[in-house]
Structure I
Amino acid sequence: MKILVTGSAGHLGEALVQTLRAQGDEVVGLDLLASPCTSHVGSLIDRDFVRRSMAGVRRVLHAATLHKPHVATHARQQFVDTNISGTLNLLEEAVAAGVESFVYTSTTSVFGDALVPPVGAPAAWITEDVAAIPKNIYGVSKAAAEDLCQLFARNQRLACIVLRTSRFFPEEDDARSVRETFDDLNIKANEYLHRRVDIEDVVSAHLLAAERAPRLRFRKYIISATTPFAPDDMQVLRDDAAAVVQHHFPDYAAEYARRGWRMTRSIDRVYVNARARQELDWQPRHDFAQVLERLRADDDFRSALARRIGSKGYHAGIFSDGPYPVE
């Protein structure tokens, strides 16, 4: 099957191309940058380029985007051009080419201000039913592109699935206070409780979504590691996260102590992947329990795919304060 992957020189795009090639699919990789996974170099803003690249394609996996780390270095118009107009070009040409399924890689960042409850309130239990309140141009542009997918699913009968992925990047946290308080691996291990996912599981969700889209027509799914928490945990989780984690994983503290690690004091949101597991039959392999198992064995808790893809970064330059400037 011929499958188009946008952002093929990027982190997720390369992982998708490698996985699809390994299972014998013909892959058309689109990116602004030449790479071993890129077969067509060009911009999604160029409608003719998109049209030529779409020839014979049956499925589209649209991972190309300007990301949150670009908010401080790129103009708002560039976000509109790439994330909204580029997506529109792909959708229109997908319809013209008779594509059977379209998967759009979105982000949990679209939830924006809904992710941080008021002081004293319980942690937010984030499902697909929570209303998005984007707080920057990145979130706005991704939410607008989601709406375009829904429009084309309804009016052009293009089967579209939106995947709102949580953190899977290997780069350092953008918050200086977090970097100064926790070891980087400690940060990422903690995040598997509520806001992180391994790229191997992100890839499997995309492939399942592309396969099931013709039956589902249009859906939005949160793609994050399966949380051990329940709604009843939310108040204590906000007040004393370590106590809740201790309840679910009585022996975690010993492993953390062995490494000199700490649990975060408070968790403010929990991403819930139940709908994706139920409707896509998605079975993510990586969660906090698996992280602990790997740590006890002194193994790398990342998947083999995550280790192989490594870190891509977001900018050509190096910044003096953190992995990228924060708006």
Structure II
Amino acid sequence: MSKPDVLVTGACGHLGYALMCSLSSYGFNPVGIDILPSTTDGHEVLVGSIAESEFCTQVFQRYPDLKYVLHTATLHKPHVGSHTKSQFIDTNIHGTLNLLENAASRPGQIEGFIFTSTTSTFGKALAPRPGQPAAWIDEDVVPVPKNIYGTTKVAAEDLCQLIQSQTGMPTLVLRTSRFFPEEDDDDEARANYADDNLKVCELLYRRVDVADVVSAHVCAMREAKRIGWGKYIISAPPPFTKSNALLRLLDRSAPEAIIEARPLHAKILLDHGWTLPIRLDRVYDSSKAVAELKWEPKYTFERALELIKEGKDWKSPLTGQMGKRGYHATPTGVYTK
């Protein structure tokens, strides 16, 4: 086997595990690091914390042929209630800086540092109150974090930009929307919708399949050297065209907007016994990622309904392979590991 050329941080998490299982099929040889011991498709996973600078330095010394870093390791929103703000800062900020500085210490070698961020960074910009038009979220929207998770991810994004501007190391930020397979943490959402119904409808505006997230990271690696620096929203392409009238309609009567945009697919969903969402408060626009990263997401709202009509699973096979990774080792509700 060739020497590892991709470092995947958080290799045991939702995305890290999916990347470790998939990168070989794209021609890469990954090595992972995580705070938990694991083996992934025969690839090595070193145990340690990115918050420890010495550990990060040892990793880069051990694997001198690395060309890419896929930095997915993070404390997530579900950890807000179980971890301190200092722990978030240690992992999400100090850990990111440790990786950036080690990667940048090899001028010209790292061809792509890809930081996995989140649409949660947008925070208070995401959710207009009922009666207000839905928010159209693209890369021009200024984040307004509403918790320590969003705050530390924005700070880490800024560190990525700083190091890139100082060193020229190709660095891209991917703000992913939801792709976790666990049930929603909102009690009302779980009460009103079957889980698959909810997730398929989220593909309209705030969800992406993990297989498409993996392919976005691969596209980012391939294009990073050409682009140099950039931030991208990674979410299933919405079927809507931005307009003030649309955003008002999504607030007032989302089913009307969805049926107008995709009548045949809406009919499949309704004939399946499912329900369209009453209101959409935001739409993630991933067109920049499609155009600049040459990303081709496959698991869209439209494809999900076409697969359902054929009696097939609407999710990617990788979603099933990944399973529910969880966020906590002890019971904490819907996010239990």
Structure III
Amino acid sequence: MLAGKILAYHERTVTGFIHQLKKAELHVHLEGSVDPETLLELDPALGGDELRELYSYSDFLGFLSSYKWINLRLTRPEHFALITRRLLDRLARENVLYAELNLSVGVWLWRKLEFEPYFAAIAAEAERGPVRVRFIFDAVRQFGLEAGWEVARLAAAHQSQGVLGLGIGGDEARGQVKDFQAIFEWAKRQGLRLAPHAGEIVGPQSVWDALECGAERIGHGIRSIDDPVLVRHLADHRIPLEVCISSNVRTGAVTSLREHPVRRLFDAGVPVTLNTDDPPMFGTTLEREYQLAADAFGFNEAELRAVAGNGFEFAFDEAARAMGR
């Protein structure tokens, strides 16, 4: 009985500590932030069984299928404004002060959406929201180089509207980062920062390739753990990983929560940040990711504070870096 009360007190204390931590979210996809309630609001004809199936998958390709399905339901600029507002309100309730939103611009172009009104709706909502926001435009590997160039040009042209970086997502098995090296090198010359997804569901060579392309942060990067030389390189050069624990478990990028390498990467000196990726799609929040780090991997308060500090230290926005001090 006493042990149970002590445990409950400890859990409340850790939860309170996590909530009061100033936090930054460096890896969250706007289109993947849509919860079932908002989808029903956008399309009241959707059925409960259909929604439950949409948010249920056990591998990466199943997730991508659901992500595509949600994107196809976002058909007007005001839809994007609404999901931006909902995401930022949720982040503010978790004491998130700064967020870099990944926008799936490569998917917009594939859908032949008119770029300007959609981005303007998002940017306007972000400007009046409760969280400081900057943007990373994501290309899609499997859509090829021509589409990648178009995303990069749009990112470079909209830096005055809060676009800081260029990334690349999609199915790692269907497109290598190094194929996009010329695009990344050009983007860097235009002043964009580079944060491609790599080493999520394929091996550490993907991370090496991303670094060769100029990556400053790695989206996911958890397969780095399979290469001790790479782990030392990341630690020695202070190259951060945008770690998304729940995402990696739900997509099968790791075989189980226990097998996730976040603790080993942190202990090896790799700068780790915690992020949600696509929070409703993985049944998580940023506070829950910190709670998982504490409960499943034994991160203490000092370590959680260090991880939270990394979110600001490795932000691409100079003003955001000052917010974490």
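For which of I, II, III does Rg and Dmax of the Cα atoms in Å, for residues 60-139 alone, calculated from the coordinates, equal 15.5, 52?
Going through each structure in turn, the value belongs to I.
For which of the structures I, II, III does the calculation of mean count of other Cβ atoms within 10 Å over residues 188-195 return 23.0?
So the calculation was done on I.
Computed from the coordinates by the stated procedures, all read-outs in this text should not be read as laboratory data. Just so it is clear, the model here is predicted, and its values are computed rather than measured. Cβ atoms are built from the backbone, for glycine too; each structure is taken alone.
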